[in-house]
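Structures for review follow.
The numbers here are math on the coordinates, done by the rules we state, and not lab data. This structure is a prediction, so every number in the text was calculated from the model and none was measured. Cβ atoms are built from the backbone, for glycine too; each structure is taken alone.
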Structure 1
Amino acid sequence: MLLTKLRKMLDAREVSAAELAGEYAGKIEKLDDGVGAFLYVNREGLAAAAARAQARIDAGEQGPLTGIPVALKDNLCTRDMPTTCASKILEGYRPPYDATVVGRLRAQDAVFLGKLNMDEFAMGATTQNSYYKPTQNPFDLTRAPGGSSGGAAAAVSAGMCAAALGSDTGGSVRQPASFCGVTGHRPTYGLVSRYGCIAFASSLDQVGPLGLSASDCALMLDAISGPDPHDQTTSVHGREPCAARLGRSPKGLRLGLIRELLGGEVDAEVRDAVYAAAKWYERAGATVTEVSLPMLRHAVPAYYLISSAEASANLSRFDGVRYGHRAADAKSYGELVARSRAEGFGREVKRRILLGAYALSSGYYDAYYKRAVHLAGVVRAQYDEVFREFDALLSPVAPTVAFETGKIPDDPAQVYVADICTVSAALAGLPSISTPCGYTKDGGLPVGLMITGRRWADPLVLSLADAHEREFKRKDPPGYIM
């Protein structure tokens with residue numbers, strides 16, 4: 001509800017847009033050396049953006065986000081700021097256009113504080129895979145913020161921006177929101193344009209908001225959603241204003257607890273926090289019943305095959321010729337492409353490109369990629385079947401709390417398994433939100449509850465998160481300044 005509070009302050013002239021932007025810039029200056037959330041701070045454009053917002057407020061023509069200081073994940077194209085995807089291959093790149101979601105925020109004169117760190121090309125769950133620097137978790141600087149939108153979650157959590165936009169391919173908004181104790185929403189696939197969001201896996205990528213509450217996420221989502229002629233996957237169907245639908249009681253709703261996501265691989269404190277949230281919904285009048293989705297055990301391998309295959313195709317455009325990093329002194333076109341990619345891409349990106357190229361290669365396409373696509377369809381069908389009985393589903397966002405950065409496994413497969421709770425909703429194109437539901441006894445690390453709904457049920461999913469947040473006491477990380 002921070003955005004509503006700031007809106008009232010700006011409209012009542014309790015603070016000017018310039019003063020508010022200055023406060024947040026001061027927080028970035030004070031805190032970001034330790035957190036590492038920002039790759040670029042918009043120092044040059046901040047004053048002009050705040051002045052435009054204030055002129056609009058003074059004229060009485062403000063929108064919900066006019067003058068609100070927000071920040072953007074660095075895979076969203078911005079014509080006045082660099083867009084690097086946290087990769088050497090795009091170092092210094094300034095796009096000639098805005099992503100659609102950026103343009104829609106700019107149309108309301110939201111004030112952009114800068115660009116946020118991420119795992120390179122959104123491939124990772126830790127935000128330790130950035131070419132430029134790692135990001136740390138504001139709750140404990142020895143722990144990762146999650147990924148790939150770790151910079152966005154950390155910046156919101158530490159109070160360095162009022163809200164942020166990230167992207168979620170297999171959990172990249174929800175998992176870092178859980179680790180950093182904020183709210184993060186993955187919209188229904190097709191609700192928000194992907195135009196200008198540098199592609200990782202086109203059939204899975206979705207831009208989504210992060211904020212201190214579901215209310216904040218709803219305001220952001222209302223601003224960025226809707227059909228876009230530049231993205232043919234967007235739909236005119238299902239777009240309902242979300243912020244106006246908040247405040248409803250869960251009474252009478254049928255909620256399912258996903259049995260497969262509450263098993264032995266889930267830490268006890270995480271499981272207990274999710275069960276406590278389920279009990280709250282029961283007290284609020286909802287019916288909560290365990291439900292089985294056995295096909296979820298196939299979601300992680302299906303996701304990594306599909307996303308890696310699409311990444312290998314999407315990232316083929318980075319060849320050292322048209323834009324991006326170019327190797328010096330190459331003696332042939334083949335050498336130029338090979339060396340530019342070898343120098344420009346990081347280890348994790350190379351790993352996924354190789355996996356994807358292998359899955360798409362002759363003789364292996366049917367055995368791997370085609371089978372993975374079939375499994376994704378079966379997962380979607382099983383969700384459809386379950387939603388005939390339930391209005392929404394509850395589960396943990398991740399099996400554990402935030403990873404210690406010094407103990408992240410060298411084996412990437414062990415990290416990939418941590419996505420077990422989030423990837424199935426992405427495969428099915430469903431709306432899914434992470435909202436805080438507890439904290440560990442030792443260390444006070446946040447635990448996230450995931451609420452998943454049927455396609456186009458974003459207002460319901462946000463409303464369910466909002467209802468719980470109105471009763472749940474969210475904690476701020478140490479050193480948080482508001």
Structure 2
Amino acid sequence: MPELYSLTIGEAGALLKKRELSSVELTTALLQRIRAVEDKVKAYVTVTDELALRQAAAADKRIAAGDAGPLTGIPMQLKDNLNTRGVRTTCSSRMLEQFVSPYDACVTERLAAAGAVLLGKGNMDEFAMGSSTENSAFFPTRNPWDLQRVPGGSSGGPAAAVAAGECLFSLGSDTGGSIRQPASFCGVVGLKPTYGLVSRYGLVAFASSLDQVGPLTKTVADCAVVLQAIAGHDARDSTSVARPVPGYAASLGKPIAGMRIGIPREYFQGIDPHVGQVLERAIQKLAQLGAVIDRGVSLPSTHYALAVYYILAPSEASANLARYDGAKYGFAAPDAKDMWDAMEQTRRHGFGPEVKRRILLGTYALSAGYYDAYYLKALKVRALIRQEFELVFQRYDALLTPTSPTPPFRLGEKLADPVQMYLSDVDTIPVNIAGIAGISVPAGFLEGLPVGMQLIGPAFSEPALLQIAHAYEQATGWHKLRAPVQ
């Protein structure tokens with residue numbers, strides 16, 4: 001039997017069902033793995049040892065009673081911006097360093113109902129603002145494939161934890177690529193669901209019209225299982241869409257012959273040429289599987305997506321983060337002279353530099369005299385980007401692009417240049433702006449570093465994206481490789 005921490009959800013679930021392995025044994029093995037490599041990887045803000053073992057024991061009772069689903073007894077992690085009742089939810093910020101949530105996020109509830117076991121909370125860029133997890137107020141997370149490189153962000157802790165075998169799956173949030181880009185950098189599968197498919201209730205807000213919760217897993221089949229558990233309408237989220245949830249695993253294994261995949265030229269401009277070579281081999285493999293490849297696709301408004309994002313997202317963040325005033329919850333500056341001084345001191349010491357930068361950007365864009373010139377114009381371009389996707393998807397089942405224009409970069413390499421850091425998400429941001437679905441799957445390696453392929457589909461096209469991603473995955477085998485960290 002392989003090391004227990006290297007199992008997929010499907011493999012572990014089969015052993016649990018046959019009673020060849022208990023959830024307590026599996027959870028204990030994962031906790032041992034965390035102790036062995038966490039000092040190197042730094043994927044966790046909080047490890048919930050006692051809670052995990054209690055949940056594992058309860059899961060074993062469910063399994064023995066024949067009341068088990070595919071996630072019952074499976075040890076997992078949650079990004080630290082998903083609320084967990086009785087457990088710290090810090091957003092990797094000094095502002096919430098001691099905050100213990102009084103309630104569970106919707107996805108936390110749904111995973112608990114499925115019998116999943118919570119190992120702890122994943123490190124992230126502060127308030128999900130970043131592309132490298134170097135903006136965590138506590139410590140940077142490192143890439144399990146090369147500890148001198150970043151794991152991506154802002155869900156760097158979740159992606160690194162899955163890649164390093166510190167959990168069997170994790171949930172992240174994706175506002176502009178924060179699930180897919182770290183999935184690419186860490187060689188795992190990451191899905192950004194259609195906006196409204198997964199409830200945002202209990203997700204600490206960054207940019208409410210862009211945020212979505214989604215899975216990070218070792219395989220596409222595992223991704224389908226986790227999505228099945230967390231998708232579906234939730235009345236507590238006003239943007240949650242009331243529509244039936246299909247069986248996501250049902251599309252796996254179906255042939256992709258005849259499916260039309262477009263290659264939008266704008267996404268391949270300015271990328272690392274070696275990344276381009278990896279993607280070219282992936283395109284050829286899909287063609288061998290019978291997919292119809294069309295390289296004549298153009299999405300000209302894509303060039304404006306980054307600018308649109310860095311007006312809309314900071315504007316929404318400026319409004320959402322106004323709640324951190326030192327009066328209700330979180331950090332409060334001591335010894336302030338009056339209310340206004342307390343608010344100023346709280347935000348000065350509670351927020352890190354990147355969060356402050358984005359609040360300033362957003363406040364400026366929303367201010368009198370600039371609202372029409374920036375924010376309103378960005379909304380109009382957002383509508384154009386969405387329309388272009390809708391037109392293209394009349395002809396194609398999916399689009400194929402790089403997930404990131406580069407392989408994982410070195411720690412500290414882009415910290416001094418925010419614009420270069422922001423460009424890390426140039427291929428993922430349009431998906432959030434349009435509110436559609438995107439998945440990153442491992443597509444190969446460059447000098448031992450993972451490279452991801454992004455598949456984009458129209459709203460609620462997750463079954464088709466999973467079908468294509470699974471066919472590619474099974475034909476290549478990149479998902480079988482494990483990060484060397486020990």
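Here are some notes:
- Which of 1, 2 yields 10.6, 31 [Rg and Dmax of the Cα atoms in Å, for residues 308-355 alone, calculated]: 1
- Per distance in nm of label points 7 Å out along Cα→Cβ at positions 148 and 348, the highest-valued of structures 1, 2: 2
- Of the structures 1, 2, the one that 6.6 was derived from, the read-out being distance in nm of label points 7 Å out along Cα→Cβ at positions 28 and 380: 2
- Highest-scoring label, criterion being mean count of other Cβ atoms within 10 Å over residues 76-83, among 1, 2: 2
- For 0.95 (FRET efficiency 1/(1 + (r/R0)^6) of positions 164 and 244 (r between Cβ atoms, R0 = 35 Å, to 0.05), calculated) the corresponding structure among 1, 2: 1
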